[in-house]
1. Who wins on FRET efficiency 1/(1 + (r/R0)^6) of positions 144 and 312 (r between Cβ atoms, R0 = 30 Å, to 0.05) among P, Q, i.e. which is largest?
2. Hey, percent of Cα pairs over 38 Å apart derived from one of P, Q reads 45; which structure?
3. To test your reading of the models, identify which of P, Q gives 25.9 for Kirkwood radius over Cα pairs in Å, for residues 104-415 alone when calculated.
4. Which of the displayed structures (P, Q) returns the greatest value of FRET efficiency 1/(1 + (r/R0)^6) of positions 128 and 496 (r between Cβ atoms, R0 = 30 Å, to 0.05) on calculation?
5. Tell me which structure, out of P, Q, gives -7500 once helix-only ellipticity at 222 nm (-39500 (n - 2.57) for each DSSP H run of 4 or more, over all residues; to 500) is calculated.
6. Of structures P, Q, which gives 4.2 when distance in nm of label points 7 Å out along Cα→Cβ at positions 216 and 400 is computed from the coordinates?
7. With mean count of other Cβ atoms within 10 Å over residues 360-367 as the yardstick, tell me which of P, Q scores highest.
8. So Rg/Rh (Cα atoms, Kirkwood Rh), for residues 264-383 alone, computed for just one structure, reads 1.21; which one of P, Q is that?
Structure P
Amino acid sequence: MDDTPASNFLQTIIGDDIASGRVATVVTRFPPEPNGFLHIGHAKSISVNFGLAEANGGRCNLRFDDTNPEKESSVYIEAIVADVRWLGYQWDGDIRYASSYFQQFYDWAVYLIKENNAYVCDLNADEAREYRGTLTEPGRNSPYRERSVEENLDLLARMKAGEFAEGAKVLRAKIDMSSPNMNMRDPILYRIRKVTHHQTGNDWSIYPTYDFAHGQEDAIEGVTHSICTLEFEDHRPLYEWFLDHLPVPSRPRQYEFGRLNPSYTVTSKRKLKQLVDEQIVDGWDDPRMPTISGMRRRGYTAASIRRFCEMIGTTRSDGVVDVAMLEFAIREDLNENAVRGMCVLNPLKVVLTDYPEDKIETLSAPRHPNRDDLGERELPFTREIYIDADDFRGEANKKYKRLVLGKRVRLRNAYVIEADEVIKDDNGEITEIHAHTIPGTLGENPADGIKPKGVIHWVSVAQGVPAEVRLYDRLFNHEAPDKGDNMFMDHINPESLSIVTNAWIEPALAAASREQQFQFEREGYFVADRFDHSADKPVFNKTIGLRDTWVDG
């Protein structure tokens, strides 16, 4: 896969602005709404805003656009802050909030009324929809559009005082009801919302809309490049209208880029919340979720996510990105950095009949085959070991490279063994294999010249540690689960999670720190669970397999 960094047209714009002297210091911002956890699409926006500021010696603000308290929570704020930090970015100064500017927004609303550019409207939702018109038909002026300045000021003050019921009145900009851009048809600036706000408490009974707050926040903070995804392109004329009609302290410019839409993924916050609410997943940080918290718990590294965002580039158009690119990024990272270990997911006992019963031999193995700096690990070797049941057959053709009755195989970092006998229970199920070691094969080929056909992993029965291993896969089994008429809930992958409760790991793995990543040899990449893992009860999550199993669909 080509991992050459893709283009970034925004850097070209910023470079030109600096060269021409339009901008002295680049100021960007990442402005999430605290109404859910951040997802992989937000990671792209984070990397764009913080990355451009870093690359040009500027600064980036972290600002919460908290204008809709009904759907917001301090829990989401804390999670977002943690995600940005974990990705490795640092915002300029203190965390900012739209709610910190509520009084200024209100003052500017008063200013618009005094300039005859805003009015209080009494149309209910259905009436407003009818007056607004359609994409092919112009709207009609509200019957309340020509209220006097004095009446509008009085009504806005009474709205602020909580005198009216929710939905009874709104404040609207007076722009153009015949505009072909629906966003310019007298958009709403304030709504009555008698809801306690997580930052301002019950100070306000009216709250500004995102469209009214957005550009003014940027202007207050001195943002030079207000970078949004493409769905805000049609909102740019409104963004500029407010800047033209208000005494703002600076003049930011809005630019749009294509949002990140990975295949096999849903990134709508509403739909992600539905997955959580209906308990399809175990919370926002479930390792199957495309949230940054979920991906972190799955074992994705911050470096791999940043690398992925760099690989796909920043373009002016929306498009679907193959999720295999993200999986490539994490495989590449973990292949280079993850410590190796052995874990048997489907244990089958092998008794080495020639090996002393009470002997424990301490073998040595590299923690990484290409990283001498990571050192060695100790592997206790005993008479009884576990191998994976899939690594044994009574009979097999020449293509089978694992343990076969009467044939030889090498145990990873240990001896060559030969299977002698199969022990079965009353139901004919294999319970254990009897085998013997080939002398002189610790790190050497057999002296008799009969080489083993393959290498398998193993764990000592006496010295190994039982563990829980959670095998995660893609949450959706459809490439575009919510495209068009697709009902995304119909495409949940029933095999997205299976839990192995009787896995066995080499003893050193039990002492792993939470969030430590490993390659379980021949199995894939795994991580010690961020919350549940402990030395007494090891829990590992599968991050990704060693190779892409979805290539053929």
Structure Q
Amino acid sequence: MNRFFPVCLLFTITAFGQQDSAKLLQQVVIQGNRIQTGFDETAAHVVVLKANELKQLPAISVSDVLHYIPGVDIRQRGANGIQADAGIRGSTFDQVLILINGIKISDAQTGHHSLNLPIDIDNIERIEILKGPAARIFGQNAFAGAINIITKNPDKAFIKLQAIGGGNGLGGFRISAAQTSEKVKHYLSASRDFSDGYQYNTAYQINNFFYQSQVNTTAGKLNVLAGYTNRVFGANGFYASPAATEQHEAIQTSLAAITLQTQPAQKVTLNHRVYWRRNQDEYIYNRFNPTAYRNFHLNNTVGYEANASFTHNHGSTGIGIDVNQLWLRSTNLGNRERIVATLFAEHRIELLNKRLSITPGVQFNYYSDFGSNFFPGLDVGLAINQHLAAFANVGYTYRVPTYTDLYYSDPANLGNPNLLPEYALSYEAGLKLIDSKILQGQLSYFVRNGKRIIDWTKAQPADPWRPDNLIGVNMQGIDLSLTLKPARYMAVTAGYTYIDADKVSDLGFSRYAFENLKHQVQGGLTLFYSNSISHAINYRYCDRANLLIII
């Protein structure tokens, strides 16, 4: 059956200086892979949202922003990004990898925590959304794509105070400051957001703290990042049946990383990074009787990665390694540990006077509890003329089950410790309109043939939900995004995504895998009244296709 979501028409008024978006986009270097390439040179459908574009959207959180990206499906149970999930081109929420400055934010407990981000919109320099096969670039969870959030590193000193307010007790306060010198940059921000909720027991409080610095040393650029978010909210009907009106949850997420960027030779770059992510989740079924049913989960991931790129007479070569250790302590899932090791290599060849690029790559991945796998991929790009480029890519992608998939247990849900990783072979081909101040756009046709897809299913309504490896789920469709600037003081954006999903399963009830968006339309009009005042109108329409009955 089909479910139609209502049409949303939203208005925002923002103040900022107008910039040449077309020119800035050409200068963006996509940070997804070890071989850094410009936006025009990337042989994939990539969407880049810059800081000035974020201000034009009716959004107060990252998940709000992603609502307006064609092909991205955001499902959230509460406002302001409370318990938000991201899908790309019909994927489930745990098949998209979220990154901050290239640091993986995936959560081994459950993918529902991937958007618990310790940053505000005001901290963001830009957002890069890579659609399509990305496992050989990023690894685990980049099944259908990846979202990389690049944070600001201000060049000028400032102190900034902000306040917001709205209906249902909505409010928020933010303070940020930067101090810069020739060798050192510091950036610090803190915020508090709150609301009485849109219905009974959906009130929330969010506290975010973020720090970033850059120090120029004789060895190279040293970057330090630290973030913390504390989210407490009522979860009326979020997880259990609609009758479960007294649910409550408290989540704390911390992220820290130190990165050293070096250039040991003229055509060689080498980056080292150590990182740590901690996530704590407390769920109470009845806030007035906490001891009746309570889950507490705590997981830590500590890792090291090194990436290198070499430019030589035969092209560019990138290699990388990532090793991390995970610990989980949980009242429901038990005590778990896992070691993950990843090796990566790719080589970019440029032919026909650099009009043709061919980039094969492979990733080797080892999980201490799932063994080893190889994931090859190939990207091809062709500059047809100054303003038009063609691209194509193919690659294997994968995802290992979360610990919730494997071990969770309550009266209505039963995990499956025998689950296997899910795989897909993905293809994409498309065109890019580039290097034009008037019109830019991307059009692509994509196919994703999934095998052993993990979904929570049941045979009969009275049965508990249980995850299983489905025979297969195949997705194909088209993805279109356009930006038109017919005049200096006007910008028009449009996007459309169509997905045709084909199930290869006889199961009667499904929770996640068959609830993709069939049609998704986005549109926007921005009028620049002066260099400091603009007016934006944004439109979004979604048609969700349910191939199986969901109860």
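1. Values: P: 0.05; Q: 0.35.
Largest one: structure Q.
2. Working: P: 45; Q: 26.
For percent of Cα pairs over 38 Å apart, the value 45 is produced by structure P.
3. P
4. Details: P: 0.10; Q: 0.90.
Checked P, Q; max of FRET efficiency 1/(1 + (r/R0)^6) of positions 128 and 496 (r between Cβ atoms, R0 = 30 Å, to 0.05) sits with Q.
5. On the way: P: -7500; Q: -1000.
Structure of origin is P.
6. Details: P: 7.5; Q: 4.2.
Computed on structure Q.
7. On the way: P: 14.4; Q: 18.2.
The maximum falls on structure Q.
8. Values: P: 1.15; Q: 1.21.
Of the structures listed, the value fits Q.
The numbers here are math on the coordinates, done by the rules we state, and not lab data. Please read all numbers here as calculations on a predicted model, not as lab measurements. Cβ atoms are built from the backbone, for glycine too; each structure is taken alone.
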